[in-house]
Structure 1
Amino acid sequence: MLFEPYLVNWDGRNQGRVEFLDGIQWGYELVPTPGSASLAAIGGMLIGRRRRR
């Protein structure tokens with residue numbers, strides 16, 4: 001999720017002109033690693049195998 005607020009200037013007298021002055025960006029991005037998916041799959045297989053016995 002990224003956030004991008006901007007500082008703007010609005011001139012209502014000059015045809016409603018909007019001028020974007022400056023902005024910043026911050027946030028985070030979630031990326032699953034292949035190792036965690038592999039561990040979940042192996043755990044699921046082991047649980048399924050144990051229940052069959």
Structure 2
Amino acid sequence: MLELEPRLKPGGKYEMARMEILEADSIASVPAAALMNEAVRLNLELGDPRNDAERK
């Protein structure tokens with residue numbers, strides 16, 4: 001998903017990316033929608049990573 005939003009920072013045990021958005025920052029609705037759509041696609045394809053975190 002880094003190709004959609006380079007401000008994403010992977011990290012943590014499951015390498016889930018996050019992006020810190022401060023009050024002065026902005027993100028356009030088109031990139032935000034693209035990120036959401038890709039996240040949904042990956043969850044359908046690979047499963048929700050939060051489910052794996054709960055099992056371990």
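Descriptive notes on the structure:
- Structure responsible for 38, 21, 18, with Cα extents along the principal axes in Å calculated and labels 1, 2 on offer: 2
- If you line up 1, 2 by FRET efficiency 1/(1 + (r/R0)^6) of positions 2 and 42 (r between Cβ atoms, R0 = 25 Å, to 0.05), the top spot, with the largest value, goes to 2.
- Answer label among 1, 2 for the case where helix-only ellipticity at 222 nm (-39500 (n - 2.57) for each DSSP H run of 4 or more, over all residues; to 500), calculated from the coordinates, equals -14000: 2
The numbers here are math on the coordinates, done by the rules we state, and not lab data. Bear in mind that the values here come from a model prediction, so they are computed numbers and not experimental data. Cβ atoms are built from the backbone, for glycine too; each structure is taken alone.
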